[in-house]
1. Suppose you compute helix-only ellipticity at 222 nm (-39500 (n - 2.57) for each DSSP H run of 4 or more, over all residues; to 500) for every structure in P, Q: which one lands on -6000?
2. Going by mean projected area of the Cα convex hull in nm², for residues 78-205 alone, which of structures P, Q comes out largest?
3. Here semi-axes √(5λ) of the Cα gyration tensor in Å, for residues 62-101 alone has been calculated and equals 22, 18, 8, so which of P, Q was it run on?
4. Which of P, Q yields 30 for relative contact order in percent (Cα under 8 Å, 6 or more apart), as computed?
5. When distance in nm of label points 7 Å out along Cα→Cβ at positions 14 and 54 is compared over structures P, Q, which one is greatest?
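The numbers here are math on the coordinates, done by the rules we state, and not lab data. What you are looking at is a predicted structure, and each value in this text was computed from that prediction instead of being measured. Cβ atoms are built from the backbone, for glycine too; each structure is taken alone.
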Structure P
Amino acid sequence: MPDVTTLFVAMAGREPEGRDAEYLAWHALDHRPEIHRLASLRGAQRLVSTPACRAARAASEEAYDGVDHVMTYLFADPGAVSELGGLAKTLAEAGRMSWRLPSVEVGPYDLAGTAAAGRIDVSAAVLPWRPVTGVYLLVERGEASAGSLTDVAGVAGAWWGRTDGRQITYCYLDGDPLATAEALRPALAQRWAAGEVVPLLAAPFLVPVDFDWGRHLP
C-alpha cells in the first residue's frame, strides 16, 4: 500500500451562471497550489462531467445526480482534513476564496484497496500519478473489492476508499472514457447483482486541460 491513508472528496454541481471555465482556472491557478502547504498532501485531481459523460452514466441516485465537478486530495495523514479546513479559513480571511460551487457532498474516505491491470507495468501504489484519459467514478452503498474491474479494457487500475457504509472507487482510464464506460456495463451489472454493493453513482469523468479551461465543461 502507498502511504496515502485518506481521500478527501468534494463533489459539486455546475457553476450557477455557467462560468465553469473561469472557476476551473481560479481553482487551478490560485486555490489548489496553496493546498501544497500541507505536508501530508500526496496528490490532487480534478474531474469534470460533460453532457456526453452524463449520458453515459450507468447509475445516478437523486442525491448524486447534480455532481458535475469532483475534486480529490490524497493525504498521508487523516489529521490533514482538519488542517485543510484551517487553511481554507485562512484563505477566506485573506479574500482568496472568491468562488464556490454548489456543494453536493464533501468528506473523507479511508483508503481501503488498490489494484492495477495486469497489462500495465506500474504498481497499483502509483496509479494516481500515471497519466489518464479520464476516471470512471463509483459511489456505492456497501463494501466490495473493485479489483476485478481492472480486467475491463481501458481500465488501467483502481483505488477505493470507504466511510460510513459507503465506498468510492476511482477507475483510472487509459482508453476512451465513453467507450470504456460502455465496456464496464456488464462488469458493473455483475458486481451489483452480487448484492454486496448498491450503486449510488457510476459515471465517467474527464480531466480538465490546463490553460484550455473550456475544453471539458458540464
Structure Q
Amino acid sequence: MVALRLLLADDHEIVRKGLRKIIEGQPGWTIVAEVNNGRAAVEQAIQFKADIAVLDIGMPLLNGLEAARQLSKRGLRTKILILTMHESEALIQQVLETGARGYLLKSDAVRDLVPAIEALSQNKTFFTSKVAQMILEGYLGKSKETGDEIDSLRLTSRQREIVQLIAEGKSSKEVASELGLTVKTAETHRANLMRRLGCHTVAELVRYAVRNKIVTQ
C-alpha cells in the first residue's frame, strides 16, 4: 500500500477518534495532523504537506468548504475529501466548485473511508453512491437554486469567512483579530455584507449562513 500523509479535520473529537482508528489500521498511512477547525486545517495541511485532507463541512472559524477552496487555490498536491452528514443538490454543487475530489457521508465512513482515500491517492474521484447517482443523472444541471444560494456562490472567500465568523457570534474586534484586519476594516466589511445580503440583524445573517451551509445548526 502506498505511503500517505493525512490530515483529519472535524470539530467532534469522537468522530476524529473513529476516523483515526480506521486510518491507522492501514499500512503506510500516517495522520500528520488532527484539528478541530477549518483555519487550522488549512495551516497544517500546508505545514505538514498532507497528501490528503479529510474535512468536515461544519467546523468553526472556517467551514470545510471554505478550507477546501483555500487549499485548492494554493495549487497544493493535497487532495480533499469532504466529510458530511448532509446531501443536497446545492451542497454537492458547492463541494464540486471548491476543487474537492471526494464527497463522503459520515454514515458511510466505516465502509467507504478507506476506498475513498485510496481513490484520491490514485488521482481519481470518490463520491458516496447516492451522490454519484445524482451527478450521473444530471441533477446538478437541473437544480433550481434559490436567490440566496446563487448569491452565496458569488461571495468572495474573504466575505464568506466574515459571514461565518459573524454568524458564530464574533464581534468586529474578534473578526479583525482572526483575519488580521483593523477593527474599522472589519466593521466596514460587516456593514457592506449586511447591506448586500439584505440582512438587518445578526439573526437574519445567521439564518442566511445556515441556509447556505456556511455554518451548521
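1. Working: P: -6000; Q: -16000.
Checking each candidate, the match is P.
2. Values: P: 9.0; Q: 9.4.
The structure with the largest value is Q.
3. On the way: P: 22, 18, 8; Q: 18, 9, 9.
The structure behind it is P.
4. Checking each candidate, the match is P.
5. When distance in nm of label points 7 Å out along Cα→Cβ at positions 14 and 54 is calculated for P, Q, structure Q comes out on top.
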